[in-house]
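Just below sit the structures, each encoded as structure tokens.
Every number in this text was worked out from the coordinates using simple rules, so none of it is lab data. Predicted, not measured: the structure shown is a model, and the values here were computed from it. Cβ atoms are built from the backbone, for glycine too; each structure is taken alone.
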Structure I
């Protein structure tokens with residue numbers, strides 16, 4: 001893609017008041033080849049952007065608009081859809097049908113699950129856009145770069161799945177893991193629940209507390225199993241348990257996986273180093289250093305460390321991401337860069353703040 005003024009990418013965000021929408025806006029403002037066109041929110045139309053995203057005061061002089069899919073589609077090259085699950089079905093379809101050259105990056109789960117029946121089982125909603133579902137590309141750049149480059153509809157991965165899939169994919173691809181004995185233990189900050197209020201993320205409920213939730217029933221489970229099955233070339237079923245911890249942002253995932261054969265930590269580490277050597281946003285840590293959420297906060301990085309527990313014959317893999325960036329808005333920008341033929345890291349190369 002040329003990067004002269006005529007090639008500036010016109011980007012819009014639908015559902016721009018939420019945490020993910022706000023992070024997409026913030027990252028787009030730092031992108032050298034993007035111009036923001038529309039920021040929509042039906043419930044907050046007419047209000048200034050800083051009323052929901054105060055860090056953008058005196059940075060972005062725009063107001064939220066009512067969503068008009070014809071207007072948004074006509075004047076945009078790419079639309080980031082940050083509306084809740086289920087609501088994205090019609091929004092995405094209307095946008096794509098209105099403008100045949102438009103690209104849409106959906107941050108909901110509505111186009112991640114490739115099987116419509118599975119989606120209905122876990123989200124209690126019939127999938128009404130199965131034609132678009134068939135054409136959606138799952139947007140994990142580390143594994144689907146070529147497909148992402150040709151996509152019109154990009155299904156941005158979920159936060160928990162991103163942390164789990166990046167942690168497990170190289171081991172499953174090697175064939176060294178027992179696919180029937182995988183435990184995924186994830187801990188997430190409160191922003192993962194979104195901006196809507198609920199008792200679970202009410203301050204007195206989550207402060208100074210740690211709890212599991214949606215045990216054996218979390219809706220990210222089929223997404224994790226779907227993608228891991230592709231990497232393993234066989235059906236995968238996992239035990240996935242998420243936990244809520246009293247921090248604002250970040251996910252730490254610890255994976256336990258039984259090995260089919262004896263393996264040394266150095267061999268496992270080398271396997272991961274080879275897999276992610278040319279992937280700009282996966283950082284394999286030096287031995288003896290383990291991922292921490294504060295080291296990836298505000299960044300698009302996924303930090304990974306591995307080891308072998310010789311007593312139990314299990315591989316242990318730990319990953320850390322910022323759930324709002326690599327688990328959401330940052331990965332969406334990374335996908336946009338690929339879709340428009342740009343360098344993956346444009347607008348995403350800022351370092352984080354660890355304290």
Structure II
């Protein structure tokens with residue numbers, strides 16, 4: 001019966017297998033490639049839409065199960081790779097060459113851990129195999145260099161025919177530009193809107209980003225010039241709203257969310273940070289310092305997904321201060337696991353939007 005095996009037969013039995021997120025056939029999406037049959041050995045390549053696919057193993061097992069329904073199959077080899085889709089273009093906004101998806105991590109107020117989320121999501125995506133860049137757009141309070149272990153780094157400025165071009169710093173698999181590289185540590189930035197607008201556009205268009213799957217923008221808190229500049233300059237794959245369970249944080253988060261909606265930027269979901277505190281000496285205890293359930297309630301009221309809840313652990317703060325994000329420093333901690341899951345959810349939703 002082995003002679004019945006053929007690449008066309010393999011594709012036929014794989015045709016009913018769907019991407020769980022996209023709800024479309026893997027074969028129709030051209031995610032099954034390089035099908036080969038040698039005797040009873042079957043091999044093919046599964047091309048996912050993101051290296052951070054949260055359902056990777058589930059999809060592989062579905063494919064193997066389908067192929068085993070054919071008589072004569074002895075061995076199955078699935079090579080898993082990925083091709084991140086390009087976000088949809090907009091006629092009135094200029095994309096960045098080589099950058100497939102631009103994402104904003106934002107919040108309505110300061111102090112909710114937005115930069116911590118942005119840094120760890122960027123590093124988690126890079127750990128999964130994605131090419132990632134990070135813009136620290138919080139011009140007045142640039143903290144990303146510290147959190148990324150790049151306080152002593154210097155951005156190289158190269159002159160060219162199109163003007164000065166910045167070479168981003170690099171650590172933990174992520175390219176980074178920040179105002180923190182361009183000023184002294186104690187120097188305040190006292191700029192009005194036009195200057196802020198100019199530096200953000202420079203970070204977007206005058207940086208050697210190269211080929212990126214995701215460019216994450218760590219926004220300043222609020223609904224001001226930086227948000228308007230970003231949303232009106234480039235086509236964005238979406239925004240993620242960071243909040244805490246605290247009522248005042250949720251109120252401000254809703255304002256920030258509405259602003260991006262008015263600017264026609266898709267909202268990928270809400271992240272609840274500092275959901276509860278886990279004391280290091282009592283890891284089985286949880287204390288709701290900032291209240292509880294606020295993020296879930298808000299997501300239900302607004303009809304948006306809750307991408308995840310991140311507990312507050314001392315290791316999370318310590319890693320940020322030492323320049324080693326917790327997804328690197330303590331990958332088995334509750335906070336790191338939550339952040340990795342959030343990064344996977346973000347990547348999945350970007351792929352769905354790009355291919356829908």
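Annotations for the structure displayed:
- Sorting I, II by mean count of other Cβ atoms within 10 Å over residues 7-14 from high to low puts I first, with the largest value.
- Answer label among I, II for the case where distance in nm of label points 7 Å out along Cα→Cβ at positions 175 and 191, calculated from the coordinates, equals 4.2: I
- Origin of the value 12.3, where mean projected area of the Cα convex hull in nm², for residues 71-166 alone was derived from one of I, II: II
- Origin of the derived value 19.8, 62 (Rg and Dmax of the Cα atoms in Å; candidates I, II): I
- Origin of the value 23.4, where mean count of other Cβ atoms within 10 Å over residues 79-86 was derived from one of I, II: I
- Answer label among I, II for the case where mean count of other Cβ atoms within 10 Å over residues 95-102, calculated from the coordinates, equals 18.9: II
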